[in-house]
Structures are given as structure tokens and as C-alpha cells.
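S.K.: Following this line, the structures themselves.
Nothing in this text is a laboratory measurement; each read-out follows from the coordinates by a stated rule. Keep in mind that what you see is a predicted model, and the values were worked out from it rather than measured. Cβ atoms are built from the backbone, for glycine too; each structure is taken alone.
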Structure P
Amino acid sequence: MKYVLYILLGLFLLLLIIILIRTFLFIDKEIYKTDYKEKEIDDKIVEDLKLFIKCKTVSYIEKEKEDKEEFEKLIEDVKTRYPLIFSKCETRILKNRGIYIKVKGSESNESVVLLAHYDVVEATHGWDNDPFLGEIVDGKVYGRGALDTKCTFASALRALEENLKFDYKPKRDLYLCFGADEEIYGTSQYEILEILKNDGVRPMLVFDEGGGVIKNAFPGVKDYTALLGTAEKGMFDVKLSLDTSGGHSSSPKKNGPIIELSRALERLDKHPMKPQFCMTTKELLNKLGRHSSFIYKMIFANLWLFKGLLKRVFMLLGGDTKALVSSTFAFTVINGGNQTNVIPSHVEANINVRQAPFNSKEEIISHIKKTIKNDRIKIEVLNESKMYKECEINTEGYNLIKETIKDVYPGSIVSPFIMIGGTDARHYNEISDCIIRFTPIKIENIERKGIHGTNEAIKIETLKKCLEFYLDLLSKV
């Protein structure tokens with residue numbers, strides 16, 4: 001027995017030594033050298049953004065609710081504000097108000113597409129100031145769309161306009177493609193996509209909104225991290241519905257239809273999809289783990305041992321962390337009954353599903369069916385936006401964005417991650433293998449709450465850095 005204990009102790013010490021060696025060797029050896037010099041940015045970009053915020057380009061699924069004149073006003077402002085773009089470039093204003101701009105490159109065997117959208121969501125009650133005045137408040141441009149995404153829309157346009165003053169000609173064909181309805185499924189990008197497909201365009205890079213430059217972005221990482229969305233979750237809605245005979249509220253049966261459906265939802269909430277690590281998440285852990293504090297570094301350097309534990313921790317933490325390793329269910333709408341003294345004969349609930357790269361739609365539906373354990377409940381898939389392939393890192397397009405970040409935001413860690421929200425970029429998987437979703441701004445968690453929330457605003461210094469990023473990017477294209 002004594003020898004068995006010695007053997008076990010020896011094995012434990014050997015395991016500990018292996019873990020520690022792997023941890024100490026788990027460092028980021030990448031070195032980036034540049035002669036980049038910070039650019040001086042004037043206030044034109046501030047005036048640009050203020051002007052665009054004043055346009056109430058709120059998109060609605062019910063098109064009759066939209067103020068068409070506000071969209072037309074913004075398009076006219078763009079034409080007036082950037083005369084060189086409309087005199088020197090190929091431009092089109094499309095039927096669904098998409099804006100298409102092409103700059104012919106000196107070498108046309110490659111192309112780059114820059115995306116943004118100029119529509120916004122509604123500004124509900126609770127704002128401290130008018131969300132459509134574009135005021136300067138405490139050193140910030142204030143208003144709906146300041147972050148999502150009129151800041152990148154204005155920056156891309158201003159960067160191109162300023163370059164055209166010096167007869168700018170990129171090496172690659174450059175396309176600026178701006179959508180007018182990203183907030184409601186992005187159909188205006190379909191028209192632009194058809195133009196590119198008909199012209200045989202296969203972009204080496206498609207660049208759209210996504211992650212930002214964030215501090216404390218990951219457990220144990222204190223430095224600023226630029227999160228590049230190299231994958232985007234698929235999305236679809238699942239409607240659960242139950243039909244019964246209903247009845248009078250004076251003689252209710254046990255476990256009525258509302259209770260029956262609610263129990264199905266509760267079971268699904270308690271039994272989420274099995275967590276897994278996709279390629280993108282593995283790359284994220286590999287990159288950010290090398291910059292983590294010692295305990296986290298030890299875990300990420302030894303995933304062969306701690307992977308199972310880490311998955312469970314991510315699921316327990318919930319929120320963004322859970323979304324990295326699992327397809328998720330959000331219970332968003334429930335309907336049943338419209339009269340207080342009548343037990344409804346029909347009840348239904350909507351589940352918004354965000355599909356991870358490792359789960360098929362069929363696997364998700366099968367999980368729902370097995371989990372709710374109720375054949376009386378009908379399952380129906382609605383509004384499907386399919387899951388697309390993950391973008392490889394260390395491609396030419398990825399490195400182009402990475403180098404620009406290293407120039408404009410020196411010292412930042414650059415890492416891939418999964419976009420858990422939807423973007424216009426998803427449409428472009430059909431023609432490009434490299435799609436990067438990144439909003440080139442430093443942003444704090446409290447500022448992120450303004451996106452689709454109240455008091456949305458962007459610091460003037462942040463906006464100018466955003467423009468600086470696009471200026472540097474265009475110089476590399």
C-alpha cells in the first residue's frame with residue numbers, strides 16, 4: 001500500500017511539473033514593428049456624425065412606419081458632404097436605399113469590401129437629451145446611431161473623401177457598401193451583393209461592425225483587447241404552440257394549457273445545449289490565455305486537462321461567456337388568452353435561438369423536442385438566418401485588419417471571437433472566405449449599454465481614432 005501511495009504521489013508531481021512547464025512556456029512571442037505615426041484629425045468627422053444623427057433613419061419591419069424623407073435627406077447629405085466621392089468614384093443609390101461606392105484599384109485581381117449601416121433602432125423614453133439632435137454633451141457626440149453604426153459609416157466616407165484629395169488609388173478594388181435596413185434583416189445589402197456577384201467579385205476581405213477595443217474583455221486579461229468577429233452565430237426563431245379545448249375559468253382543470261407550455265419552457269431553460277469549443281473559441285483561448293493572470297494561464301495552457309471544467313464554468317457564468325460555448329435560447333414572446341374568464345384554447349411562445357457553429361438546426365430542434373417531453377406541443381421554425389463558416393486567422397485579410405489595429409491602437413492584443421449578434425456581413429459569406437466583424441473604437445462596458453439602449457454617445461476622441469483607423473486601412477488596401 002505504501003508503494004502505491006508513492007507511485008500516486010510521483011504521478012501527481014509529474015503531472016504538476018508538466019502543467020507548470022506548459023504554463024511558463026505559454027507566452028505570446030509575436031512582435032510587431034512599425035514606423036506608423038499618429039495622424040492629426042480635425043473636426044470634420046464630428047460635424048459629419050452630428051449631421052447624420054439628425055436624420056431619423058429608423059427602420060421598421062412595417063415599412064409604412066418609416067419616414068422616407070429622413071432616409072432621402074441623409075442620402076442627399078452624403079452627396080453634398082463628400083463631393084469627390086460622387087465625382088471620382090462609381091456610385092449607385094439602390095432601390096432599397098443601399099449606397100454602393102467603388103474605387104478601381106491599380107491591380108484588380110483582389111478586392112476589399114467595407115460595410116456599415118446608417119439605419120437605427122427606435123429611441124424609446126428615458127434619454128437625458130434629444131436623441132436626434134447630434135449634440136455635443138460632455139465631450140461626446142450624443143444621439144441614436146452614434147455607435148451603431150453611423151460612426152463607422154461617417155469614418156469610412158470621410159477617410160475616402162480625404163484620400164481622394166490626393167488622387168487616391170488603392171492597389172485592390174475598394175467597395176464601400178452601406179445598408180439602410182440592417183436592424184431589420186438587412187435586405188438592402190441583397191441588392192449590393194447581386195451587383196458584386198454579377199461582376200464576379202470575390203473579396204479577400206469583407207469588413208463590418210463587430211467587436212471593439214475593450215479593457216478587461218476576458219478573465220485574467222487586463223490589457224486592451226481588439227476582438228475580431230471571425231464567426232457569427234446563426235439565428236432563427238422557434239414557435240412552441242399548444243392547442244386544447246379551453247374552457248370556462250369557473251371550472252379550471254389541473255395543469256391547464258398555460259401551465260403545460262410554461263413547464264416545457266422551464267425544462268428547456270434548465271437543460272441548455274451541450275457546451276463545446278469551436279475553432280474560433282479555441283483560437284481566442286490560445287491568444288488571450290497567453291496574456292492572462294497565472295491561474296487562468298495555467299488553465300488555458302492545459303486545456304487537455306481542464307477543458308471539461310472550463311466548459312462548465314463558462315455555462316455557469318452565463319451571458320457572453322455562455323454564448324461562446326453553446327447555442328442559446330432566449331424566451332422572447334408568449335401569447336395565450338385575451339379574456340379574463342376564459343381558459344385559452346391556444347397558447348404559444350417564441351424562442352430566439354442563436355446557433356453556434358458546431359450545432360445544426362436539426363440538432364437544436366431535436367434537443368428542444370427531447371427536452372420538453374411533450375408531443376402535444378407543436379414546434380415550428382421561423383425567420384431562419386443560417387449559420388455560416390468560421391473565418392481562418394492568419395489570412396491576408398485578417399492580417400490587414402490586425403496590422404491596422406497594431407498601428408492605431410499600439411499595445412492592444414488582437415484576438416478572434418464569435419459574434420453573438422447579427423450583422424450585414426452574414427450575407428457576404430456567399431462570395432468571401434474572410435469576413436471580419438470589428439468596430440475600430442475603444443469602448444467601455446457602460447458605453448456599450450447605449451447601443452439599442454438610452455443615451456447612446458461616442459467620445460470625440462474615440463470618433464477621431466475611428467477615422468484614423470480607416471485612414472490607415474485605406475492606405476494598406
Structure Q
Amino acid sequence: MDSAADRTTRAILVFWFPLALQWIMMALEGPFLAAVIARLPDPTFNLAAYGVAFAFAILVESPVIMLMSASTALVEDAHSYRKLRRFANQLNVVSTLLLVLLLIPPIFDLVLRTMLGLPPEVADRVYGAFWLLLPWPAAIGYRRFIHGILIREGKTRWIAYGTGIRLLAMAGAGIGLAMAGLPGAWVGAAALSTGVVVEAGVAWGMSRGIIKRILEEEDHASAAPPEAAPPDVRAEPRLETRDILQFYYPLALTSLLALTTQPLLTFFMGRAPAPVESLAVFPVVMALYFLFGTLGLSFQEAVIALVGRRGEHRQELARFAGGLAVTASGLLAILAFTPLARVWFEWVSGLEPGLASLAFLPAQILAIGPGLSVVIGLQRGLLVKARRTRPITMATAIEVTTIAVLFPALGWGLGWMGVTAAITSLMVARVFGVTFLAWAVRTTTAKASA
């Protein structure tokens with residue numbers, strides 16, 4: 001995408017919007033499955049079990065979550081494609097083995113029953129959900145690797161089409177399994193796995209022509225006579241495994257730290273006031289946040305692709321991010337602070353009125369979250385493009401540390417309801433993380449301009 005000089009607001013919007021649409025469609029999975037589970041038998045136990053299983057599924061996929069950013073930034077030719085593909089395959093195996101490890105009964109009992117203190121009605125459902133989520137990590141890793149290549153080629157619409165197919169497959173599987181009488185938590189897990197496996201297959205089909213061309217270009221370059229290359233052109237150093245590790249290790253650590261947030265909060269909420277109610281409401285509230293926060297999550301890859309080799313389009317992207325942040329938080333605020341909140345949590349999400357009322361305050365606290373998500377997407381994109389990934393890890397460590405300190409003070413010390421303490425801790429932590437990254441981006445910009 002560096003060859004595209006146009007970085008007007010319209011050009012950025014056209015490139016970014018399919019990525020945002022992809023994330024929005026993925027965000028709809030959570031509310032849809034929560035609504036299905038809420039209408040099946042034992043909704044409170046099944047919603048809690050689904051939330052716990054999903055939190056751990058996200059945790060075990062942490063090694064692969066940044067593969068899309070990595071392939072967007074690093075895959076430039078056949079050599080770098082092969083190197084990163086091998087690296088991605090190894091990460092996919094590691095992620096799957098992490099989930100297998102949790103399925104060993106003594107380990108499961110230690111982590112879920114003893115450490116988290118889950119009641120038997122929840123823990124038994126979580127164990128079955130883990131089995132159904134086994135295909136999840138590798139399918140996520142593969143399709144994120146392929147999507148990065150499609151983003152480099154400007155094929156963001158293709159990605160949105162693939163995610164639309166994923167959503168249809170997930171919905172069909174969820175409805176069919178619900179009609180078959182499976183427990184709600186198992187319905188959610190199986191539907192998620194079905195959707196991502198289908199999307200990974202679609203991504204493979206869409207990328208075949210592009211990957212074939214990348215490999216053929218290397219063959220043609222190898223066959224060309226040496227004098228064909230201009231003598232004044234300096235060859236770029238070839239990407240090697242050590243370069244990938246140096247680039248990717250901080251990103252993987254960032255994902256691991258960030259994705260420990262939900263299990264950490266699950267642990268805290270299990271020991272705070274109203275534990276079962278908090279565990280049931282938390283995934284529903286977070287699904288709403290994810291729906292609006294996707295506008296920022298999708299922006300990171302757009303920044304990597306569009307900012308230019310030397311960051312020359314940074315200002316245009318920053319202006320776009322400002323408007324996007326106000327829009328994202330404004331939309332969530334309209335829903336959270338108006339009667340639409342009752343419509344969303346009772347009618348759309350299917351919560352009983354008592355549970356729905358517990359979600360109103362956490363949703364209002366979350367209103368600043370989507371705007372912060374846009375800002376951090378811009379910051380991370382600029383740093384990834386500059387190949388300065390360590391500050392991203394440090395910012396995430398600051399966030400996790402803040403949560404670990406603030407939740408016990410609010411939930412255990414002041415006696416706040418678990419879900420309210422969790423959401424407040426999340427937002428304060430994100431403000432600290434954004435503040436640190438603002439300093440890191442300024443430092444990087446100053447060094448690049450020197």
C-alpha cells in the first residue's frame with residue numbers, strides 16, 4: 001500500500017471501513033450467542049460458563065493474535081512469506097497445545113475449580129466447552145496470517161466478505177445446536193469454532209492467487225541475469241527468523257498480558273459480591289463494548305498499511321482517528337445513558353430484568369472505552385510500522401498491573417459489585433496505557449525526524 005499516495009479522509013475511510021465491518025460482524029457474535037444462550041435452559045449458569053470458556057479460549061490464542069499485524073508489516077516477498085508462514089504454523093501448534101493442557105482433568109480441576117472457585121454447575125459446562133473450542137486457536141492464527149497479506153494487497157473488502165460467511169456459518173451452527181438440545185455454553189463454543197474454521201477456509205481460497213504471484217515473482221527474479229538489477233539500488237536485508245522473533249516477541253507478550261485480563265477479572269469477580277450474577281453479566285457488557293471498540297481495533301492494521309514507509313501520512317491518520325474516536329464513544333454513550341440500554345440488555349441480549357439492571361452502570365462507565373480503543377489503535381499502528389514493539393508491551397503491562405491493584409481495592413475493599421469494579425478497573429487502566437503510548441509515539445517521531 002505504500003505506492004498509494006492518496007491519504008485523504010475519503011481514501012482512509014474506503015480502505016478502513018471493510019476492516020471495521022469485519023470487526024463489527026465478529027462483535028455481533030457475542031451478543032447473538034449470548035442472546036441464544038439466555039433463551040435456553042439454565043441461562044445464568046450457561047452464560048457464566050460461556051463467559052469463562054471464551055475468556056480462556058482468548059487467552060490460549062494469545063500467541064497468534066498479532067499475526068495479522070506481523071504479516072501486514074513483514075511479508076514483502078516470497079522469502080519473508082515462507083519465513084513468517086513457518087513461524088505462524090509453529091505458533092498455531094503451541095496455541096492448540098495450551099488448550100489441550102487445560103483439558104487434562106487434574107489441571108482443569110486445579111485452575112477452574114480450585115483457583116477460580118467455579119461452582120460445579122459452571123465448571124462442568126466449561127469443560128465441555130473447552131473440547132468444542134479445540135479448533136479455535138489454530139483457525140484464528142491461520143486466518144489472521146492470511147488476512148495480513150490481503151491487507152497489504154489492499155483487499156480489505158475480501159476480508160469483510162469472508163467474515164460475513166463466518167457469521168452465517170456461526171449463526172447456522174448456533175441455531176441448529178440449540179434446537180438439538182445441547183447446553184447453552186456448549187452451543188456457544190461449537191458455534192464459535194464452526195465460524196472460524198469456515199472463515200479460515202475462505203481466507204485460504206481468497207489468497208491462493210496472491211500467494212502464487214508472490215512466489216512466482218521470486219522465481220522470475222532468480223531467473224533474471226545479475227545485470228538486470230540497477231547498480232545503485234541497495235538490496236534490503238532478508239528477513240530471518242531472529243528478525244521475526246525480535247519483532248514479534250513483544251507483540252506476543254502484549255497479547256498474553258492483555259488476554260490475561262478477562263481470566264484475571266473472572267478470578268476477582270468470583271470472590272467479589274454477587275459472583276454468579278457478575279460472571280453472567282460481564283460477557284454481555286463486554287460484547288457491547290467490543291461492538292463499538294471494534295472501530296479502534298480495526299484501525300491498527302489500516303495505520304500500518306497506510307502511514308507510509310517513513311510515517312509521512314501520520315497527520316492525516318491522526319485527524320481521521322480523532323473524528324472516529326468521538327463517533328465511537330458517542331454512539332456507545334447514546335445507548336448506555338438512554339432507555340436504549342434496557343432495550344439492548346433485555347430485548348436484544350435476552351437478560352432477565354434483574355440481570356439487565358446490573359448491566360446499566362458498567363455500560364455507562366464503558367462509554368469512554370471505544371474512543372480510547374481508537375487512540376491506542378493509532379498509537380500501536382505507528383509503533384509497529386516503525387518496528388518499535390516493546391513500548392506496546394510496556395503499556396499493556398501497565399494496564400494489567402493497574403487492574404490487579406485497583407480491582408481488589410474496589411471490589412474487595414469497598415465492596416463494589418464485581419462487574420462494576422471490573423469495568424472501572426479496565427477503563428482506568430486503559431487511560432494509563434494510552435498516556436504511556438503517547439509518550440512512546442512522541443519519542444519515536446522525534447528520533448525519526450532527527
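S.K.: A value of -26000 was computed for helix-only ellipticity at 222 nm (-39500 (n - 2.57) for each DSSP H run of 4 or more, over all residues; to 500); which of P, Q is the source structure?
M.R.: Derived from Q, not from the others.
S.K.: Which of P, Q yields 2.2 for distance in nm of label points 7 Å out along Cα→Cβ at positions 84 and 308, as computed?
M.R.: Considering all the candidates, the number was obtained from Q.
S.K.: For which of P, Q does FRET efficiency 1/(1 + (r/R0)^6) of positions 124 and 324 (r between Cβ atoms, R0 = 35 Å, to 0.05), calculated from the coordinates, equal 0.75?
M.R.: Among P, Q, the structure yielding 0.75 for FRET efficiency 1/(1 + (r/R0)^6) of positions 124 and 324 (r between Cβ atoms, R0 = 35 Å, to 0.05) is P.
S.K.: For which of P, Q does mean projected area of the Cα convex hull in nm², for residues 180-403 alone, calculated from the coordinates, equal 17.6?
M.R.: Corresponding structure: Q.
S.K.: On to the next question. Tell me which structure, out of P, Q, gives 1.4 once distance in nm of label points 7 Å out along Cα→Cβ at positions 116 and 164 is calculated.
M.R.: P
S.K.: Here's something else I'd like to know. If FRET efficiency 1/(1 + (r/R0)^6) of positions 204 and 284 (r between Cβ atoms, R0 = 30 Å, to 0.05) is calculated from each of P, Q, which structure is the one that comes out at 0.35?
M.R.: Structure of origin is Q.
S.K.: When FRET efficiency 1/(1 + (r/R0)^6) of positions 28 and 332 (r between Cβ atoms, R0 = 30 Å, to 0.05) is computed for each of P, Q, which one produces 0.15?
M.R.: P
S.K.: Another question, if that's okay. Here FRET efficiency 1/(1 + (r/R0)^6) of positions 44 and 268 (r between Cβ atoms, R0 = 25 Å, to 0.05) was calculated and came to 0.00; which of the structures P, Q was it taken from?
M.R.: Corresponding structure: P.
S.K.: From P, Q, which structure was semi-axes √(5λ) of the Cα gyration tensor in Å = 38, 25, 21 calculated on?
M.R.: Only structure Q yields this read-out.
S.K.: Once FRET efficiency 1/(1 + (r/R0)^6) of positions 36 and 420 (r between Cβ atoms, R0 = 25 Å, to 0.05) is calculated for every structure in P, Q, which label goes with the largest value?
M.R.: Going through P, Q one by one, FRET efficiency 1/(1 + (r/R0)^6) of positions 36 and 420 (r between Cβ atoms, R0 = 25 Å, to 0.05) peaks for structure Q.
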